[in-house]
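Got some structures for you, see below.
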Structure 1
Amino acid sequence: MDIDFACTMCGKCCHDLRLPLTVSEAIAWLEHGDEVQLLCEALPWPEEPAEDNLQAAQKRRRSFAAMSGSLPARIVVILAGTHPGPCPNLSDDMRCGIYEQRPLVCRIYPAEINPFIALTPAHKACPPDAWTPGLPPLLRAGKLVDAGVAQLIQQSRDADEKDVPIKQQVCAAMGIDQAAVSNEGFVAYSPDRADLLAALRQASNEPSIPAMPPTWHFVSKRRTTVDVLVSVGALSSLVDANSAPRFEYLGFSVESE
């Protein structure tokens, strides 16, 4: 696949986002007075997958071990800079106010960080004229042309792995222990900005890993999912409009089963 691309400065990719951040970027984001959420998903992990299962290895690398009742699990936590409407760093002329310090994910866009997700222009916010053939090459035969972007992608993946124990410690410190089922959605926590900043600083300066895997609770909007998880020993419950949870449930489907 060959793809050409040039930014049109439309600003669409800078609006209404949950922007994945590294720990250091999240600290800077909070210090600037902006909001950061923790997005949590859980994967049932009853046994270690085969060594040649590359997708499982990718999930393991960016998650920490946990227990849900008697079921082993892996927990993925994403720190997300959250802003309804325009990014707080976006000026009226659609220029980035922190361009030289912008997060890795912004530097990498529109390329994909996950090696198992193919770049699909239709899934991006950029308008059609950003993908006009004859613009600077982005992909050739499915591979990134820009070695600098490839290096940034590897930097992001490395940070994702390095930050795992810090995120685990932050969740433990803040009493965060519920997650959506992987591929169904995310549980989004919105802690007080000052409390989250303090927890991130503490975990970054004095990282520690609990001796025992933490206990986590699966939540879902699908009754069948909850029933299956409970049947294999997991802690799981249904999220509904009357449950008034202390988090926001971001489902990939509005339908319940």
Structure 2
Amino acid sequence: MTDSPIRLSDVTVAYDRHPAVHHLSGWFAPGSMTAITGPNGAGKSTLVKALMRQLPIAEGHIDLGGLGLRDLGYLPQAAEIDRSFPLTVADTVMLGAWHQTGAFRGITAGIAMKARKALSAVGLEGFERRHIGSLSAGQFQRILFARLLLQDAKVLLLDEPFTAIDARTTRDLMDVLLRWHRDGRTIIAVLHDFEQVRAHFPQTLLIAREPIGWGPTASVMTAQNLLKARAMAENWDEAAQVCASPHENAA
């Protein structure tokens, strides 16, 4: 898919000068499958939005390794999506072909066929005409996975993809993620279920606004690191300002 990693160099992301993520350095290797986890408010979703260029970086640099935004597939948290908009399931899935169709070109028969295959792949064959507002939480999440299938992106960023859905849907969609990984795609997923992380994700980034560990899951998800993340969360200073980088302090 791509030979260059996504590199983060001393990245700080802030809201009104208050850091949500700071001094984060590391990389996502091509074809890797990485969980981003940590306490509530640790900056997990903030980091994903910064990777998608939806939030500005206060300090540091993110190098996408030659990839453009059209190479990134993004699944936001379900709570951020307005399901009252009058869209059918087919309309929603075919939004994944936006980069192929543009604003004015129509949907081709080939794209419509790919949309039907994507729905079949997530277990929703025949749902094309249903309104998205009529779907259960699990069904709607399957629709969003189908949209990502149609986008055919090289890197997939998923923000809490298994929240508020049933166990069967979680298993089915995890199987989709694992297929994407076997295809050589880079998977980056925000998760809160530690057992899920340990069972399925070879790499983990554990953060509590600043990095606790980043590397093989077994070495990152230790009891000591998890206690450190919890302790840091309990002592966050919500009024803290963006601080200088460690390199500047050393100088």
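Every number in this text was worked out from the coordinates using simple rules, so none of it is lab data. Given the structure is predicted, the values throughout are model-derived calculations rather than measurements. Cβ atoms are built from the backbone, for glycine too; each structure is taken alone.
By the measure distance in nm of label points 7 Å out along Cα→Cβ at positions 44 and 228, tell me the structure among 1, 2 with the highest figure. Write out the running numbers ahead of the final one.
Numbers: 1: 0.6; 2: 1.9.
That would be structure 2.
helix-only ellipticity at 222 nm (-39500 (n - 2.57) for each DSSP H run of 4 or more, over all residues; to 500) was computed and gave -8000; which structure, 1, 2, did it come from?
That value comes from structure 1.
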